[in-house]
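Enquirer: Below you'll find a set of structures to go through.
Throughout, read-outs are computed from the coordinates displayed, never taken from laboratory work. Since the model is a prediction, treat every value here as computed from it, not as a measurement. Cβ atoms are built from the backbone, for glycine too; each structure is taken alone.
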Structure P
Amino acid sequence: MKNIVAIVLAAGRGTRMKSEVPKVLHNILGIPMISYVTVSLKNAGVKDIMAVIGYGADAVKKVLPDVRFVIQRKLLGSGDAVLCAKKAFNKPSGDVLIICGDTPLVKAKTIKKLIEKHKSSGASATLLSAKVKDPTGYGRIIRDDSNKVAKIVEDLEASLYEEIIEEINVGTYCFKAKDLFEALSSVKPDNVKKEVYLTDAIAILCSKGKIIESVSVEDADEAIGINDRIGLAGVAHILKHRKLEELMAGGVTIEDPATTVIYPNVEIGRDSIIYPNTLIEQDVVVGRRCHIGPFARIRPDVKIDDEVEVGNFVELVRTRIGARSKVKHHTYLGDAVVGKYVNIGAGTITANYDGKHKNRTIIEDRAFIGVGSILIAPVKIGKRAVVGAGAVVPKNRNVPEGITVVGVPARILKS
């Protein structure tokens, strides 16, 4: 999307989180909350993204590639944060989209709708609103007699009449850059917090006869901002169910959504079944017609091909499983490459860590790994080879194709 810059407000510490970690870096389903915001911006077509950061600035920079940064030295309010960002503009022009870094539920399609309304209406400012039953903690949107936005009143500043207004400010806006910075230059910190409120720019623009438009979110959950650990858990719950609904709509069976957790960037093919109490973390791809769980944990960087069975109490990490293989019970496979039609017996372990390095185990097509086997990496089990029950295969003691090994340490079983 051309001629638009996004400013993500992310300078605060988040004292109610009771943490040394900057609020926007707290993980939700394995992903920092601010990353949900930047991904939504990018998916909406916004390419130029600037983050205003302060507390924990170096840590925030590490998790946001392809983002420009501006430092807010003193936390003097959202308006001051935007004025800090002004310094990064050669000359204010075009449009500015402003969004809070602690609102990870705002969807890309909502951001796109907001931008399109702003551009098509020719408005000086277009804001995102929502109607909620309990508006406590949110700024209220005040409309005039013609139902146009007149101003935004922050929760602490609201009168008794304004407190009962159910239409709230989500904290996401589109402004004409020139109008925005002119209005902010007039904002004074004459409020309870002694801060420069970005929301005061709306009333100033209205007083000058500028057009103010609004877009209402389809899903009120998008308005939720995170302030504490309770809010963090609530948003995680919503995002979890968004993902499960997306997968089920795409042809995946989730037997018990209440006990199943699947992270947002997981891909699962049609007709796969996910059984109860299963956790699938980020960067995992599962093929078609697979059976996963119950009580399985699939950790990052795992690829499972079609028609694979991963059973109860199995843990996988940085592992590839070939088509039609079976990993059924009480097994740990780390840093492994498993071929097609392989059977992994119950209790098998790939001992991938030697104290300094993570090493790889390769198990080729149609190999059979017996119950309770330990494969000490690096090691390779050849095609159609058999590792007997309870065998321990030492590192670098590769098992040739078609050979059976047994014992501790494993040795070739002679016919």
Structure Q
Amino acid sequence: MSGIHVRAVLVLSALALLGAAAPATARRPRPITLRVPRFEVPPGVDREVCTFVRVPMTHPFDVAGQVVVSATSGGSTSHHFLMWAYTGTDVDAFRPYEGKVFDSKGCLDMGPPDSASRILIGGAQTPRSAGRMPRGLALRLDPLTSKAGGPTVVGFILNSHWINGTAKTVHGRVRARLLPARPASVKKYLKPIFEVVGNAFIDVAPHAAATVGWAWGPGRPDLAAGLGGMPPPAGPACVVTLSGHMHQWGTLFQAEYVDADGGRTIVYENRDYDHPGQTLFSPALLVRPGERIDYRCTHDNGVERPQRLGCEETPGEAPGMSIVAGLGMGRGAGEVAAKPCTAPGPAPAECPATDPTRPGRSFTGNCVEAHLVFGFTSHDEMCLLPGTFYDGNPDAAAGHECDLD
């Protein structure tokens, strides 16, 4: 996100949720409208919020498109909006978050223990985004049963991230509309690509640039679950969309299709983290077992982009570490980035000895040059690959695995 998740991704790479929607019926599906409750973003603040909304639904809902409108009272930027459908076993555990604004990074610390069991439906990194899936394709949402009884529901997790660069408080809000597929028009159901392992290796020293990445493809090991990513497919995959997600230090995102013989073809490239764009493959890009999509991100920490600053923890050492290094010290993915500060030198107000939001860490009181590493806010970085695919037919003739008819 600008910058996971999602940008990635875009992702790739987190928002407040929505109001009531009309139940979907099998014969006459109607759009679902979700609204993020109005919330404050104080001056100079980077705020990411989440909310939860349940929509009563008796039949599966096939999403064929979306319209997202993000707006504030003026002078701020929508870093990203993401929406997921919960697919776990305890939708009732989200009740405390329904219709409320909850500060969270990626919405992974709300709801039941299996809150990461979710399908990425879509999102936006611009004030207005609209699009439809290619004909014959849709994303299916299946209703869940509440343990407390009552109607079956689809539960939506909404994540909104705003950056307020003004000197006054602004109010953010988001409206998302999910457009239904026509009855009997769907031939294949889309699944999300949300590949995030590249995040684990981001570690750029002060006044340096570095490139990290990973790969997505059928049959590859599922290493992304603990980082909020989606598992790869087992059989041939028909890729429909690809994007990339970085934050403000990202200078280049590239994705390459790698065939079984090692041949490489660039299928996505972006040099503007704030407008990542998307590649639409029509026909779909077939990726067979033994083939993959490599992605890589280049980040600049103080060469041409601003130098990341952080509160010093060990005298003489630049703070911040990669997720991989943090695991060895017992730190989670959200605990590896340096605490942000604004100007080098003594900074007792920004860098007090302790911070209740960073338990187990202490600070010297100085603001120093820091390593650029993974983080959920725009102060830090991401490298992830968002997109969509549908399962190919492994029994089809070569080259026809992605045929819809």
Structure R
Amino acid sequence: MQKGPEVSSANGNSRYKWNVLAIAALTHTFAVAMPRICIPVLFQEISSDLGLSLVERGWIWGIVALGGILTVLPGGLLGDRFGVKRVLVVACFLGGIAGALRGTSDDFVTLAATMFLFGVIQSVIPVNVHKSASTWFSGRRLGTANGVLSMGMGLGFTIGAILSSVVLSPLLSGWRNVLYFYGGVSVIISFLWLLTREKPASGGPQARNENLVPFRQALSRVARNKRVWLLGTILLCQVGAIQGMVGYLPDYLKESSGWPNVQADGTLAAFNLTSTIFTIPMAFLSDRLRSRAALLIPAMLVTAIGIGLLSVAGGATVWVLMALIGIFRDGFMAVFITQIMETKGVGVVYAGTAVGLAFTIERVGVFISPPIGNSFASINSGLPFVFWAILAAAGLFVFCFMKWRERTEKRM
């Protein structure tokens, strides 16, 4: 008996969506994570060349997020309006060019300017990568799909932290050529997106449900959703704390504790490796639990405590704490992004705009957290970790308060 057209297209979608998911995960690895994480591990080399102070490094590390504040929400709107394929082709190509331009910097001002430009363009990529998951996956598989994408990000952070300073910089004759190299890889990723399909073939559930909506309609619908604003505030605290810690830790270990470069950079590798390993299990488990909060609350609690303990930890304890914090980092993001997409009134149609709004709020924390935290180092080198721990704890408080309000409203 011959299969009907809807059955054939469904089978084709089932196979093809995994190809799209693989390209999306590679985008996170090579066009987002590795070009970003290379900066903190190269900071010592860059600072020696350009004469940067510790606070200036904090501004450099945070200014990428400032660029993202301007473009994450518009990037989500563009994905909802024109489709993720077109947006990702352009964003990966221009992001590669902007990333390479960082290598032309010759002082703090030019490095800050090129990092800002890099953030403006590159910040469009993650929101549309996750939008692609909601386009091709739904229901119980959406969390797992977002887990694969977050695992791609974690893999890029792991490899980038290991290779950028210790391997690629000597091999390519300096930090500038490392940035040129990553820029070229991002351009290659843009051509991979050019070869993909925009959305599932006719007959798939996402093909029927995804409509390209006008900017005003998407923005109006999402901006009035209070829950999206609260979720964005939680991301501001959680990701801001981790961003500050990641940018400061290698220099803290090298300069305050006298660790060799390989060991100091290795703590970030341990952090990102455990994050990568546990992303899929966390996302898979979240798809089978009735409440995603059952995973998110422990993740935020461990993060706050772990970052705080780094202020007094030394030796092997640093490795243990970084591994514990890393267990929940990318898994948290996968589950949290899925929760944003599952918020009432969002769904696949407004997923790009909703995630874009939440990421815009998050970028505020990512921008201000590193320089503020680094400034406390003039008082005590461990004090920045205390500040970031308090910031992470604030996110946990907002999340628990939000859940309490939701349960109270259901009883009324």
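Enquirer: Suppose you compute helix-only ellipticity at 222 nm (-39500 (n - 2.57) for each DSSP H run of 4 or more, over all residues; to 500) for every structure in P, Q, R: which one lands on 0?
Expert: Working: P: -6000; Q: 0; R: -27000.
That value comes from structure Q.
Enquirer: Out of P, Q, R, which one gives 66, 53, 37 for Cα extents along the principal axes in Å as computed from the coordinates? Write out the running numbers ahead of the final one.
Expert: Details: P: 95, 39, 39; Q: 66, 53, 37; R: 70, 52, 40.
Going label by label, the one that fits is Q.
Enquirer: Taking distance in nm of label points 7 Å out along Cα→Cβ at positions 33 and 145 as the quantity of interest, name the structure among P, Q, R where it is greatest.
Expert: Numbers: P: 4.2; Q: 3.3; R: 2.0.
Between P, Q, R, the highest calculated value is found for P.
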